[in-house]
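Just so you know, all these numbers are worked out from the coordinates, no wet-lab data involved. Since the structure is predicted, the reported quantities are computational estimates derived from the model, not experimental observations. Cβ atoms are built from the backbone, for glycine too; each structure is taken alone.
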Structure 1
Amino acid sequence: MKLQNSPIDTIKFFDRTFYVKRDDLLDLHFSGNKARKFDYFLHNNFPNIDTVVSFGSNQSNAMYSLSVLAKLKNWKFKYFINHLPSYLKEHPSGNYKYALLNGTELIIDEDFKMTQYESKSNELFIQEGGAVNEASFGIQQLAKEIKEWKKENNIQNLKIFLPSGTGTTALFLQKFLDDEVLTVPCVGDSEYLRYQFSLLESDSSLYPTILDPLKKYHFGKLYKEHYELWSEIKEKTNIEFDLLYDPIGWSTLKIYLDLFAKFEILYIHQGGVIGNETMYDRYQKKFTNIS
């Protein structure tokens, strides 16, 4: 399997034109920024490895993507979580459901810490969210595709934007691109995001530009304005974005649009739409008047 060059769509939103790099269309099962991050492991041989191990939330995009990677490589997949809600256990949905269908061995350990885990010689241990140096392999390919598109379409002044969890994709994109990469923290604040950058790169001059959101959002919490913005984008552009990260991304980008009036903006769609199944159900339960 080889990741194909994802298309770039042109959309109209917020009364201006945007370009959208459709990494959600890379592959039916292996797509988005996680596919880019894990591309190195997909395309290299690990003769002594038969198991991949990782840790994170019970609805992590990385969990599902790693379950796909393990299936493609004929590996076992062990995934540690701190907590599993009883409702989710009884009614599997989203990334959790499909990771299980791919044969994931889910291990619930309230006290588990990745720093304490000692991987065995047959195990490949991947940090939460794919925040690993090997991620640069696939993200360099993404940067190459952006450069080629920019040249073919004679784009002169470009900014690249994407929302961040660990910030791995944004960090390595900035490393491989001359154009400024903009991002917004969706997990924690700007200080947390800079700390995440520092784990992979000590030179802060190489970091992407962090834009602060309008207000502090608690990761995973439901905000009606996020659902409404997500719905509006879907209706007006025919593109389904992630319901967790992208509303923060688009609402933050809107604040700064006047600063970027002279620039074209390429928004990187990072996939994650499988998780929308669970997010949508949560929104329906909390806000009964949504449709």
Structure 2
Amino acid sequence: MIQSMTGFGKHVIQLSSKKITVELKSLNSKNLDLNARMPPAYREKELELRKIIASDLIRGKVDFGLYVETTGAEASAKINKEVVQNYIKQLDSISGEKGGSVALLEIAMRLPDALKTEREDIDEEEYEVIKRALREALTEISKFRSEEGSVLEKDFLMRIQKIEALLKQVVAIDPDRQAEVRERLEKAIAEIAVETDANRFEQELIYYLEKYDITEEKVRLANHLEYFTKTLNSSDSNGKKLGFISQEIGREINTIGSKANFAPMQQLVVQMKDELEKIKEQMLNVL
């Protein structure tokens, strides 16, 4: 069962004096690219939280957000009274207003250091709540990824089946292609109007046809398509492996196209390439 790298997970826990929100968003990426946003007071736990996320999500561009909102009577940030009064005094001298208007207070509160935050040690019980919220968000984003992966899997199977059907058509018209190539060569020799050694001509013709023989490519392509389906149906989501198989499928299709020398077969090859290109585009989003 494959998984998409696109996902979203969110979990909110309400404590007596705090509201804790954990959000996870992920997009496709070759490796794990984790960006974390959290209050400065919780930075000491960032490394451990990153490890928890990395063990679950493995790959993708992940945005992790931890938001802590104080809902009780206590607040971690307090007004720095001396700094604010000094700001108002300076603004008062510039503006010419006396007594400190509400407007000056509003300006002063936006200036640096107007608020001071008293750093507190993280409460272990609170930290356990944060980890629980993170695990819940991870469960949610994993479910999202699995649902997206299910849609991708159906699309891949449909396109692989189309390529298999086109390959059967290639196999069916291959004898006609060889007959036409032989006929073109014989006609070209006849137009030259020169005598040829029949045995030598037959040897050269066989050599020429062997150069354009696609038997091996047909067999390998069929095997790669079967292996792709088998890997797709495995219990693991291995986007990199599926990507490698897609490259091999493309290599065989390209070789058949270069050897075809037959318009009906080349048209089938173009259709196979079109289906494979759509697979490769979606493959970038598979975990």
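Consider the structures 1, 2: one of them gives -11500 for helix-only ellipticity at 222 nm (-39500 (n - 2.57) for each DSSP H run of 4 or more, over all residues; to 500) as calculated from the coordinates. Say which.
Going label by label, the one that fits is 1.
To which of 1, 2 does the computed value 135 (volume of the Cα convex hull per residue in Å³) belong?
Clearly, the read-out refers to 1.
Output the label of whichever structure in 1, 2 has the greatest value of relative contact order in percent (Cα under 8 Å, 6 or more apart).
2
Among the shown structures 1, 2, from which was the value 0.80 of FRET efficiency 1/(1 + (r/R0)^6) of positions 199 and 279 (r between Cβ atoms, R0 = 35 Å, to 0.05) calculated?
1
Out of 1, 2, choose the structure whose coordinates give distance in nm of label points 7 Å out along Cα→Cβ at positions 7 and 103 equal to 5.4 when calculated.
2
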